[in-house]
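Structures are listed in the sections that come next.
Please treat every number below as a calculation from the coordinates, not as lab data. Because the structure is a prediction, the values reported are computed rather than measured. Cβ atoms are built from the backbone, for glycine too; each structure is taken alone.
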Structure P
Amino acid sequence: MLAWTIYLSFLGAAAVLLLPSQQERRAKVVALAMALATFVLGVIAAARFAPPRDGSPIVDIVRVPWVASLGIDYHLAADGISLVMVLLTGLAAVAGILFSWNIEERPREFFAFYLVLIGGVYGVFLSFDLFLFFVFYEIAIVPKYFLIAIWGSTRRTYGAMKLALYSFVGSAMVLLGILAAYGVAGGSSFNLLDLAQHAFTREFQQWVFPLVFVGFGILAGLWPFHTWAPTGHVAAPTAGSMLLAGVVMKLGAYGALRVAMPLFPMGVAAWQDFFAALGLIGILYGAMVALVQKDFKFVIGYSSVSHMGFVLLGLMTLNGVGLCGAVVQMFSHGVIAGLLFAVVGRMVYDRVHERDLDVLEGQGLARSIPFAAATFLVAGVASMGLPGFSGFVAELQILVGAWRSFPTFAVLAGAGIVLGAAYILRALQKAFYSDHAMGSSEPGPPLPAISLPERAAAILLMATSLVIGLYPKLLIDLILPALQSDLMRVLSRRSLL
């Protein structure tokens, strides 16, 4: 069933392109239908997920020889972590299409690239053969360039090229590390589970692990390799920003957790403090830069760097609480950041054609587009980690895990949460609730009303963050068994129970 999330996405892209030129408006309907279908498949799979009787939490979906002479299989499988990421991808896909309902310029090509990107992302999250994993990883990179370069806005060519170059450099580092592991392990299999059973020497792990982890970390916004992220977010169209923050950055974090860390556990132990420090710097740096930005979209772009710093810090805790929190944070940030970018890019910029907070301050947007103001308020408090939303659950777990491994870092990361509240409140006040605009008796200029697709997508994302915040067991019950598998248990120096 889960394999069809990949196939339907690619079939949808082909179907959109094959539509007659006079029926371009149907492209969004086809794209939405395919995205909804894959999302429903993910929900059904998560609800029915049952590990096999042998006790392994990993369920094979399909495994057939692909290039048998090189030990390459077409191997798709899933565990709880994969399912959480599949659910996030489905949510982001549906919401992104709804927020792109206004696309009029070459809609067939736009939604085709969009669905190819989604299909590649699904493939990454379900691949357990590293060669197949890398193929899907690259497939997910290429459409990003065209989505930004063709349909983007501010410095779109520069933003697209910078994102592509950073992505391909990271991919080259990952490929080099995978090939090194494959060769040292005997060159007989690219299967992740087979490679994880090989006892790589400490010396080998100490140089391969940082190579692969940084390669993935570039896409995850690891400081100081994060600079593509704010630029790419600002240049991308709304759906592109939502996908970049919602799922593409998660590809890097997922790859670090799924590939780099279990294959090279001694390398993780050797570099743990170093990469935890980089994660902490990302938290504080991203928050401080977001606090002084004048461009509304840059505020959210740098906030993504800060929140992804929490993910990386959680990964480096090497204990069950912190690792679980990192996965929950991937999901939570994907939902909340996608919603924030939708408000800034679609609800505000596409109507006002302005992102400068000093200019927006006098326009009284809370009165002219109240739904946008209310949505940003909800998404903002969720981003700040208010109890009752998914961000609180994720950050609490990460801080508890960090306290157990490096208490000083946990305290400093807590300061990042305070800074996060500051930049969200500043942006909320300047963009929607400034004293000058709210005190004026003159109504602002009439703006187009928030459309039904926009409202539906916003409500979907807000409800998701609220449901996970109130009942996090839905995700945690999927994640913890996966962390207790033979593949992942090697990461923890303590019991994951």
Structure Q
Amino acid sequence: MENKNRKMKKTNVVSFIPNGDYYYQKALVALERDQMDKAYKYIKRAAELSPDDGLILMQYGVMEMEAQNFDRAYELIHTAYHLDPDEPEIVFMLAEVSGCIGMVHDAKKYALQYLEMQPEGLYATEAQEILEFVEFEVEVTEQLSETDAEKMIGQEKARRFMEKGDFPSAIQVLEELVEQFSDAWPAYNNLALAYFYIGEKEQARALLKQVLRENHGNLHALCNLAVFAYYEQNDKELQKLLEVLTKIQPYDWDNRYKLGATLALIGEYEHAYKWLHSMSKRGHEGDAGFYFWLAQSAYFSGYKEAAKQAWVMLLQLDPSKEGLEPWSQDAGRPNSLENSREIIIEKINGRFTVERLFGFFLLKRSAHRQEIVAHPQWIDLDSYNDIEKLCLAYALGHDFDANSKEEQSILRAMIVAEIIAEQYGSIQKEATHVLQLWFALLEMAINEHYAFKNPNALAAAVDYMFHAAMDERTTKKKFAEQYEVTVATLTKYIKELIGFVPER
């Protein structure tokens, strides 16, 4: 790789537009300095600018291997091989990644190919080790054909598009797959999901029914129909599907996972826990989704300790889930608004900004957050104004720019809401009124470029204002002590907030 050369056409014009090779070289420098995060960003950008450069794609694949994203790594290195099949390093890396995903016959094939190309090459020892591994591997995985590999690559590409919310691109990839391979049932199932997410519900159902006709009893299709019924609140159809799903006894691990995750999503926790727990001894390194659904189903089935153990594993893989533990959302506050999926959906799609801001705040604290965010029709980003988009970003755990006054103001404003919620313990009737008043004031204050400098005092002020309007005997001293501020400070911030209340 260090000998990678580029033939540059001689010119008197110096270009300041970075190309793929520019970012590739920056990635190499970052790697030498052990700056892995920077190297990953640079190599990813290099691949975007030079998608037909085999060596760049190979290096990108190597970094994905190091991150244990083996399916993505295989796709990149396999593509690099087709672009440059005579490059020995690419051939060796294809042998390496093939072994990582269990394609041991391909690992052997490409290791032999590398040794034929470079018997004394840089990776000759490693290639011999791959051959020894294959020789003594007990559980020999069936060799994937080029057709199977093509299906897998297409599926992986579509999955990434769907994760980004780019459903039209996913649909294009999956349509090509099902047209080329009439028995690519996973592609049909994912294509149905993509159509459902863009609102083409009839097309989605038609695809799943086609799968069930031609591949009778396809579990993924049944699970997807159940998810559709759940999202659409079609209880009658959902009940019929549940009667089938709860009787199924899947042997295949992939089917167990799909069944368990689906049952957990729709609230059938005991059945979900049965299947997910049966897989837990095998382990699912790198699979945050598995531990999320295992924790959810375990907790709501009464297996509190198992839920906590699963959550520890989840946080190691995805620290952003901290604070969304099922027990922190559920214990002692079953009637709290953040536990009501229907109310949150109603709020985030309300007519007024104050409703939507309150809805985003509830979303951040809700055990239903992942489910709501995953549904493409419950959050309409294009319809939100700038303030709403920033509050949604806060709800989703995005980092705010420390150098942006606007973003830091929004962050402090949301902290005010957090302080109020903490005082009440759960968001029920009284806390709801205080928070709604706060978000109404927040909207007006932001329009006046207010800085929200003292969140504690602001929380005390809005809480006092609500109660003073309800009962004239309300004292400032009580709320000053409650929020640990002085009466003078409380009075100052009450006056500031009153200044945002429009006069009749």
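P(r) over Cα pairs in 20 Å bins from 0, in percent computed as 25, 59, 15, 1: which structure among P, Q? Answer for the origin of the read-out: P.
Check the numbers for FRET efficiency 1/(1 + (r/R0)^6) of positions 69 and 309 (r between Cβ atoms, R0 = 25 Å, to 0.05) across P, Q and tell me which is largest.
Q
For the structures shown (P, Q), FRET efficiency 1/(1 + (r/R0)^6) of positions 173 and 477 (r between Cβ atoms, R0 = 30 Å, to 0.05) is largest in P. Taking relative contact order in percent (Cα under 8 Å, 6 or more apart) as the criterion, the highest value among P, Q goes to P.
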